[in-house]
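Trainee: Listed next: structures, encoded as structure tokens.
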Structure P
Amino acid sequence: MSVVNPELRATDPPDHRVGLLTERLRDQFGDQILCEQATLTGMPVFWVSRRALVEVLTVLRQLPEPFEMLFDLSAIDERLRSRRHGLPETDFTVFYQLLSVSGNRDVMLKVALSERDLSLPTVIPVYRNANWYEREVWDMFGIRFEGHPNLSRILMPPTWKGHPLRKDHHARATEVDPYSMTVESQETEQQALQFRPEDWGMQRQSDDTEFMFLNLGPNHPSAHGAFRIVLQLDGEEVIDCVPDIGYHHRGAEKMAERQSWHSFIPYTDRIDYVGGVMNNLPYVLAVEKLAGIKVTARIQTVRVMMSELFRITSHLLFLGTYLQDLGAMSPVFYAFTDRQKGYEVIEAITGFRMHPAWFRIGGLMQDLPKGWDRLVQGFVDWMPARLDEYERAMMDNSLVRDRTKHIAAFDTANALAWGVTGPNLRATGCNFDLRKQRPYSGYENFDFEVPLGNNGDVFDRGQLRIEEMRQSVKILQQCVNHMPEGDYKADHPLTTPPPRERMLEHIETLITHFLQVSWGPVLPANESLQMIEATKGINSYYLTSDGSTMSYRTRIRTPSFPHLQQIPELMRGGFVPDLIAHLGSIDFVMADVDR
């Protein structure tokens, strides 16, 4: 084959760029590229041999427009999947989704594994944020990664038996014996949770001092959730630290295998549990890709409006707790007062506050109520002055600046290496917002700016979210001014149940209604993926359908998971108060980490 032009640019036509990438990989690796899979993910998907995996990833990492970020890494148990025509034989598949910010594109690599030989080489030398993802795959599927520095449980307790995302692992409480804990078993669990520095390559003492190991948590500081971080301290200096997650794990991806496509929607609300319908959006968009559903302009605009309302309420929660973590008590009361005003609008429109589960496959639960525009306009008129006040009273405060300026700072390269997205990435000056770079749900029709920071420090991460709220208010105003007419449901047999008046008139519609409510829609066998700019960063749903009424595999990639993995690198050599300030600036909730 001819040599691929190395000057591949984001301005090249997408099909042309994919063709050049395919040609380059096949030219360099030959039959190690087993096949290219056609999917609805919107990216090229290559199956590669196990022995070529690390080398292929290295090549992709070093392209002129490199795939700088390992966006996601997970696996799928293929043993019960029946519709895999033309794909390599496999019992388990491990996939690597790579993101290129410079090229604004993605690629996915897949590796087929036999149940008799579940091992792969670690890719941490190429993408260091693979550490936690490989631990998660080991925890959930039992796939080993040779060369991993500490391949241990990460979401499940250390004493857990089995690997939950395997198809033969139980999924319901009725499938296991009643749980009980004796004094002996409690002692066993406590011993398993004991931190041993040697397991993490830490020393207990140096030549001139004995280090102290301090448990910060597992606590529940309100907005964040149950989180533990073990600190290795020399006085107040942080020598090293180990984040310990999993206390909030509820098995959302496992539950998706037992829910119909419709009935899983309320579970998505509980991932980033302050993001509300923002969590519904990537899921329903991915399902609509599988079903081939196109929604109306009105549906798109309402989805944008409600998502931006929740962006504001989420950022207000962040702002109050961010300042509270710095020691200021008053701001949280002001922020929660304004957040309440947002929830009054949300409740009036959806009937619920934090978890409306209001978006539907192919539309919305119901149309906007009469007077919605007056409510939204009132909120839009209220917020700008309040945001100015927050900036003046909080971010201009000299004590806040002393605690946050140049603290826990990182640059764009570091952010991409750890998988950091959203406001925390843009605080480094990186202009990457999916609403602009890859518009979805009609965002291309809105006029707004993408705020950027300069230093990537604790201060910029706080200031940036105030600016983002200003832009969200600007988007809300455009929704009020230019709300399209039209239906709130797509006219499609796989969408939400049809309107009641039609159901009572046509027997075919009545049958469709009955089947969708009792069984749920049957979606064609395929794979789809949707990424969105959620409140805390990029959130995505990667769905695998085997032609059934429920998902064969639902992968939920959340932004908070990689954001916590970055903590040790930033805090080594810092001080305990700096760590507290950084934790407040990340904007994470543990359900978004543990899922």
Structure Q
Amino acid sequence: MKKSLLLLMVMAFASTILYAAQINAKQDPSAKIPLKVLYVGYDPQKPMPAKLVWYMPSEKRYAEFYKTRLPAFKSFLEKNFTVVKTVDGRDYDSKMSDDVDVTIFDAYPVKLSADFNRPAILLAAVAPDIGIPIGLKFDWYCQCLENDALNIRTSHEIFNTPNKVNLTMVTRPTPGGFFNGFQGPKTPKTMPMWRVITEGLDEKNPYLIGMVAHGEGFADSPDAEVISGGVCLKNAEAVALGRHGNYFMWGFAASPEYMTDEANKVFVNTICYIKKFDKRTPIVKKVQQATREEVDEKIYRADEELYKKSLVARKEGNDRLRRMQDSLRAKKAAGADIGRGNEMFLKMPFTDAVQSYDEYLKQWQGEELYAKFGTDTKKYIQYYHDNYEYYYPTGFQSVGVDEDAQKLGVSNRSKEMLEKCISMLEKDENDVLARRLLERYTTEKFATAKEWKAWYDKNKNKLFYTESGGFKFMIDTYDKPAPASNPSASTAAPKESVAGPTLADPVSVTANLQYTSDKKHADIIVEANILQGWHIYAYLPANSPYIQTETLLELPKGAKASKNGWDSTAGIPYPGLDNIFVYENKVTFKVNVDMTNVKKGSLIKCGLYYQTCNDKKCLQPQRKLLVLKS
């Protein structure tokens, strides 16, 4: 038996050495790497689907990319790997990945099960499309990744083997969005950047925009790593290149012919790298977006000077709005077609009303703390420092003080808390509190103190703490095959109310039909209630990666909407980003419809397509369609 085991170990070691030698053979530029690669994309021989996974501000180049993207990937991969297969995403079956070493996903919709364990690369928006349903850390932060990477771990394997890539770093101005939030004051004015994509985001020749994931909590478990950020409209923590278990997120949207030579080499290295994580599925399932950094943000926002700066930004934004509308009116008067979006923008009113300092504090600090501390910012800051180690989720995107942990007086992210709770059980000291905390901060549930002690003693050297996984202590099982089911799958985020806007869904949309006195015409009114601190977009310049709010309307036979179109509430200039205007709090859209020839009881469908963001994060765009009866 011992001889057989030894022989197996020797064979496995020899196989590893051979594979490493083959991979390193890539140092010879003419040698192909002995890997089987499957590319899942869009077959240009099939009709182009109505919904693509790609995004760019203009649709004029979608057809071009649809024809060339799969052939470009196929040609590139065939130059570097011994076996290359391609399949249209509409024909993909997960069993296909069992026949190859690495699968590259670049199509919508592809759905994978939670137990999919083969090495995979998820390109751009495919990362959240596949990742969110199965709990990967590749969530939707912002589809706003441009051409350059930054905050790069240049020592990482994907930059060094099998291709040694000497990255060309150029120091450029730091993206403006990096200065929003508590990290801003410590962010340098310039940063070294590495060019990944050769094409820009100019209006004349728009290119596909990439995706970044939230950085908060991304690397707080041994199954995940951040490799680089990128130039985007969010913060420096945003993840452009990262790994979670057997999945790699390549957030940049370019196909090989639009990547730099250096980026193409790094992409080859990435395929080789993710192969190492075959059958090593994630330990942690992401169930929590808000981490303790939410408290850092509240501390930063408790500042009257910051509030005053926001007032200056509002005035400057309104001045821009007036100038932009004047310019559009002049173009229109000269006979130019300014487009539907700009026509709506001309109708948008503006407001000089500003938020009071009290309302600002209520927004950022909450009504409860405002009732205690009013405008005394020192008290807010002291409160946060005193309770910093006791925060726990109150919702997917919110945290609050855990009074149980507070009573214990020990940080809830310290193993000392577990030790103290187990000791309390052994001594029969407030065992109800101790048991509640142990079950809250682990994924275990034991009946006796003896069982808790045995579990802790056995695993204490492998315990890690994760906030993205639900503020839990979990066991690092990465040195052995992952279990079939995710250990944290039963860890559900605390439920929030579904009435009105919530932290889980910051925008609620309602609609109603109001007939005029003649009973022949009616106003269709769509109303969006937006949670404080969040916004949707009223107007965006042509090259913006955000999603401008669109009204949706499907009228029954005989109904005719007014040629004047929709009226809306005033938009508000967004500070720090030129020519962007947003809707906050409550926004109303109204259109008049001639109902003279509409049969009573006919159905009207109306609603909004929009993207919700706050100063730190963006959520996936949503389409909400409501039904009214005439």
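Trainee: Given -1.19 as the derived value for log10 I(q)/I(0) by the Debye sum over Cα atoms at q = 0.14 Å⁻¹, for residues 55-390 alone, which of the supplied structures P, Q does it correspond to?
Mentor: Q
Trainee: With relative contact order in percent (Cα under 8 Å, 6 or more apart) computed per structure, which member of P, Q shows the largest figure? Walk me through the intermediate numbers first.
Mentor: Working: P: 16; Q: 13.
Of structures P, Q, the maximum of relative contact order in percent (Cα under 8 Å, 6 or more apart) occurs in P.
Trainee: Computing Cα extents along the principal axes in Å gives 83, 63, 62 for which of P, Q? All intermediate terms of the calculation are to be shown ahead of the outcome.
Mentor: Numbers: P: 83, 63, 62; Q: 94, 69, 54.
The read-out was computed on structure P.
Trainee: Figure out for me which of the structures P, Q the number -9000 belongs to, where helix-only ellipticity at 222 nm (-39500 (n - 2.57) for each DSSP H run of 4 or more, over all residues; to 500) was derived from the coordinates.
Mentor: Details: P: -11500; Q: -9000.
For helix-only ellipticity at 222 nm (-39500 (n - 2.57) for each DSSP H run of 4 or more, over all residues; to 500), the value -9000 is produced by structure Q.
Trainee: Now for a separate question. For mean count of other Cβ atoms within 10 Å over residues 191-198, which of P, Q scores largest? Could the numbers behind the result be given before it?
Mentor: Values: P: 11.1; Q: 21.0.
Max of mean count of other Cβ atoms within 10 Å over residues 191-198: Q.
Bear in mind these aren't lab numbers, they're just calculated from the coordinates by the rules spelled out. Just so you know, these numbers come straight off a predicted model, no measurement behind them. Cβ atoms are built from the backbone, for glycine too; each structure is taken alone.
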